[in-house]
Structure P
Amino acid sequence: MHTVGLIVYPNFQSLGLAVTTVFEYANLNSKEKAYELTIVSEHGGPVRTSEGFSVNTEPLGDGGFDTLIVTGDNDCRLPSQTLIEFLKRAPERSRRIASVCTGAFVLAAAGLLEGKRATTHWAHVRTFENSYPNVTLDEDRIFVVDGQIWTSAGMSAGIDLALAIVERDLGLETARAIARKMVIYQRRDGGQSQFSVLLDMDPKSDRVQMALSFARENLANERSIETLAEAARLSPRQFSRVFREETGQTPAKAIERLRVEAARLMMETSRHPIEVIARETGFGDRERMRQAFLRAFGQSPQAIQRASGMVEAAA
């Protein structure tokens, strides 16, 4: 049985507790109990969250956990020096050490990220880089695994990290079953971006949002200004003007970004050949997709597919 210790400290974000549900469902999905989870703090007893309610905990003690996970807080404040010292010794006693969101600051303060790759919430990237210049921060990743150290981005990314831990321990099918039970569409791969094209464009009106949603659901088909304008219930001239005002870009550029996002996701989560991905995401042929990827990422689709580990299967 795998033992998991979730470290909390005063003012921690309660959403970090969501990782416990992943391990709970892993137990429910297994014939025998797979995980023993304990919420721990420096002294034990109730620990207050940033929302104002408290969670009961066990004291740290001298024993080790198979997996040790550290939560974070809204302001990137560090816990006590006693807890930092405990974490400095953790690699000797734990097979895997992880952080959720700004918990990466805690691992870095303990020296566990020195010379390693890591990630944290995008809003705190600059602060992290200034504080810990010897850590290679992969700021556009949901979670990063470097040896025995696992770090995740925002709070919901902690669920993806926990599912990846279960997948490593118990297999892909178990992780998928848990994701279904939690009503998560799929476990996001660690290489996926923290950002979404639709969130980045942030359209203000329902009409432009409707057009973008329509485009994303029909990427395989050619999308003209006329069809998008019809989806937005505007004339083509009105639509082009409003779209540029709200998103800062042309409809054609926006559609290309949606296609690139969809194509990259297919590369990171499937084994389809480049030609199939280009067709399914509306590029039509691999050369058009290659040019779009070079504009977006400065890399070809083949390079990204190789980095995702899917290239041999796709070939």
Structure Q
Amino acid sequence: MERCGEMIEAELRSSLQNYFHMTKLYEHAILCLENKLQESMLLGKMTVLHYRMFGGTDHEDIYRVAAAAEMMMLSLDIIDDIQDKDNEKMVWNQFPPEIALNIGIGLLTLPVEMILSTSFPPERKLQAARVLSQEVLIAINGQMRDLFNDIHTEEDYMIMVSQKSAALLVAASMLGTVLATGEWIEGVKLYTEELGIAAQIKNDIRDLLNWDHKNDFVNRKKTLPTLYLLQSVSDKDRWIVDYYEGRLLFEDIMQRKSEIESLIESTGTLLYTSVRMKTHYYRYLELIEQLNVEPHWKEQMLAFAE
């Protein structure tokens, strides 16, 4: 996996050059890609790892498919930020929204074309393209739940996370799996979902305490930590519920940041959500141990959860 990141980056750059012919579209998209390349490229690496783990031959085109997974993620990040109107530090949020949206649509369309342009057997290319399309549609359903903030219970939250966040990891892992085996392996979906849920809970814990950019409390987002907090406050602290239900404005609570942090601590919100996160993490570890693959592959899969 040493050259994996470099190979994926090369495919990402060449795909933009090959398909984004309009100069301004290409220039703006490259700026977005530069932001993306600062991340770990987890999805692309999951695609390559699953392809190799399940016996895929040394096929250079797997890096293009891995790049397609990363392109999908970048497109959805852009569209998600436009919808949520947050994360202003990202370069695409410096563009006019109509420009950013057009780039997001282009990047969302490109991954299927990238997969179909590879030299894998036609039936496996079609299967991989179908996997990508299906999981993106699942994620879009989850995003709609999130946009409407239509989450009232922990069960609602888990459904949303399974659809929105975990589906993208499932897509990346299953791309490599179907190209190597020609089969949908349900066990891959199960452990990948557990990893995706654990990662999302971890992100939600971070965003509850992040006062600089994406603070879920300020934005009244329903997440596992905020649901638990709302259910745990005493009668004298019901102003938190009033804020979430729109009876108070941000201006009414903006000076109470230290109170909010104290309540998060005293209600055990962080402890509870950390335990839930670890439950899914440990389930992921259990399912990986059950894989019928060589130990060195299991070690690499476990490294993704660190």
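What the table below lists for this structure:
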item	result
Test item: distance in nm of label points 7 Å out along Cα→Cβ at positions 99 and 283 calculated as 3.5, pick one of P, Q	P
Given 17 for relative contact order in percent (Cα under 8 Å, 6 or more apart), calculated: source structure among P, Q	Q
With helix-only ellipticity at 222 nm (-39500 (n - 2.57) for each DSSP H run of 4 or more, over all residues; to 500) derived as -13500, matching label from P, Q	P
Distance in nm of label points 7 Å out along Cα→Cβ at positions 27 and 203 from the coordinates reads 3.1; which among P, Q	Q
Source structure (of P, Q) for P(r) over Cα pairs in 20 Å bins from 0, in percent, computed value 29, 51, 20, 1	P
Per distance in nm of label points 7 Å out along Cα→Cβ at positions 147 and 163, the highest-valued of structures P, Q	P
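Since every read-out is calculated from the coordinates, none of them should be taken as a lab result. The model shown is predicted, which means the values in this text are computed figures rather than measured ones. Cβ atoms are built from the backbone, for glycine too; each structure is taken alone.
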